[in-house]
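Asks: Dropping the structures in below, format is structure tokens.
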Structure 1
Amino acid sequence: MKNLPLLVFLLTVTIGMNTGCTQKGAHLFILSGQSNMAGLDPDISFTPAVSKEFGTNNVIVVKDAVGGQPIRRWYKDWILRENDKPKQIGDLYDQLMSKVLPAIEGKEIQTVTFLWMQGERDAREQLADVYIESFKGIISQLQKDLGRDDLNIVIGRLSDFDLENKTYPHWTRVRELQVTFADSNPNAAWVDTDDLNTGVNKQGKSIKDDLHYSVSGYKLFGERLADKAIHLIER
């Protein structure tokens, strides 16, 4: 019977594996950005999808998004340009974290996934040259404030709204930068939105290749974000 302790250990590990016993703690999902993230209601499709996968009690979803805002309102180390307002540098990041930190206080967090849908305003202001460095800066802020460097990142790529760069001169550049960043980062993924902006919007109007998404488009957007997030976590 001298091998009994080893047998008990192996049996315990086997039972744990068979019952899906893995790391403890909740999965935190942070959603932020401008209008197309603001227009997303996580309760319609995103939260149900991640809750189904991980369990309602194992999921924390925090969203804070404001329409029409440039990335500098999240990035605290933005270098001021003429006409920039100092009080609007990084202020929306602080607003976001004022929701995130209370939501996780006293809780064990297993994974963190940051979901980002933004870039329209920067494309319009022709700021593609500093867009990705600013986004990386936001990720660094999150890593520092959450005390971890293993964040998963899901980016909603700009849609096909202005592929000719007529009114948003850096539209395709920002769009391409988002994909390049996601494809070069093993902890990141991007979501296609090209088919989400045609149909009927929340005001009941028919839209085609619009800046914003249709009602069904927002539902599908939430599903896609959840699918990518789940994939990154389970990978």
Structure 2
Amino acid sequence: MVNRLKTLYELQLIDNQLDELEELRGDLPLAVNDLNGKIQTIKDQIEDKENEKKESTEKMISNEEEVERLSESLTKYKAQLYQVRNNKEYDALTKEIDNSEETIDKLNSENKALDQLVLKLDVEINEVAPQLDELHEEMNRKQEELKKIIAGNEKEELKLQDRREKVVANIRKNDYNTYMRIRKACGGKAVVAINRSACSGCHNVVPPQRQLEVKANKRIFTCESCGRILVSPFVADEAAS
């Protein structure tokens, strides 16, 4: 049991050092992720507007082609008015002329609106494009800062990770799962020593009977106040040596 407790505390000491290295990075990882999110949002907005521009432009071209076709038909219909032989033919031609003119007016109005939309989309794209450049510049700067910090601690971190893997290999699966669960719930500190009759995690006094049980090193005990695993000063010294 002493070895189980010692190994758990040793893992905690290693994780403490890894946590310190993580803290050196500050909020840079979160800031980079946040900037990435903002950049992607603007990119999506620009892409949507570009797609809308493309669809509008294609629709305008299609409308212009239809207007050209209808105009040619309209010229023919008007020429045929002078060749009609009865009222029925005249009414049919005038109906075709009216329909063609109405459709041409409708398509021209639609193209006018589409042209205004394209201009509006261009303005909106030009407004957000500089923001994208600024965000890219800021993200690159923060990424460089983060890279420098990571590079400066890379050797030490790799060494600690290697040590951690070796220690974890000697820990029972159930113990490790318990350790990780408490570590997550207690802000990184899962295993703490009793110091001056108190839990060094939450600093609440550990009852005398519980202190004796922990010092006996016969099983794993947790702090009644914070739930952290408690080890005796002896185990803590052994693990730290």
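Asks: When you work out Cα Rg over 2.2 N^0.38 Å for each of the structures 1, 2, which one comes out largest? Walk me through the numbers on the way to the answer.
Replies: Values: 1: 1.15; 2: 2.15.
If we compare Cα Rg over 2.2 N^0.38 Å over 1, 2, the biggest value is for 2.
Asks: Using relative contact order in percent (Cα under 8 Å, 6 or more apart) for the comparison, can you identify which of 1, 2 gives the largest number?
Replies: Details: 1: 21; 2: 32.
Going through 1, 2 one by one, relative contact order in percent (Cα under 8 Å, 6 or more apart) is largest in 2.
Asks: As an exercise: helix-only ellipticity at 222 nm (-39500 (n - 2.57) for each DSSP H run of 4 or more, over all residues; to 500), calculated from one structure in 1, 2, equals -13000. Which structure is it?
Replies: 1
Asks: Of the structures labelled 1, 2, one was used to calculate mean count of other Cβ atoms within 10 Å over residues 103-110, giving 14.1. Name it.
Replies: Working: 1: 11.4; 2: 14.1.
Derived from 2, not from the others.
No value in this document is a laboratory result; all are computed from the given coordinates. The structure displayed is predicted, hence computed values, not measured ones. Cβ atoms are built from the backbone, for glycine too; each structure is taken alone.
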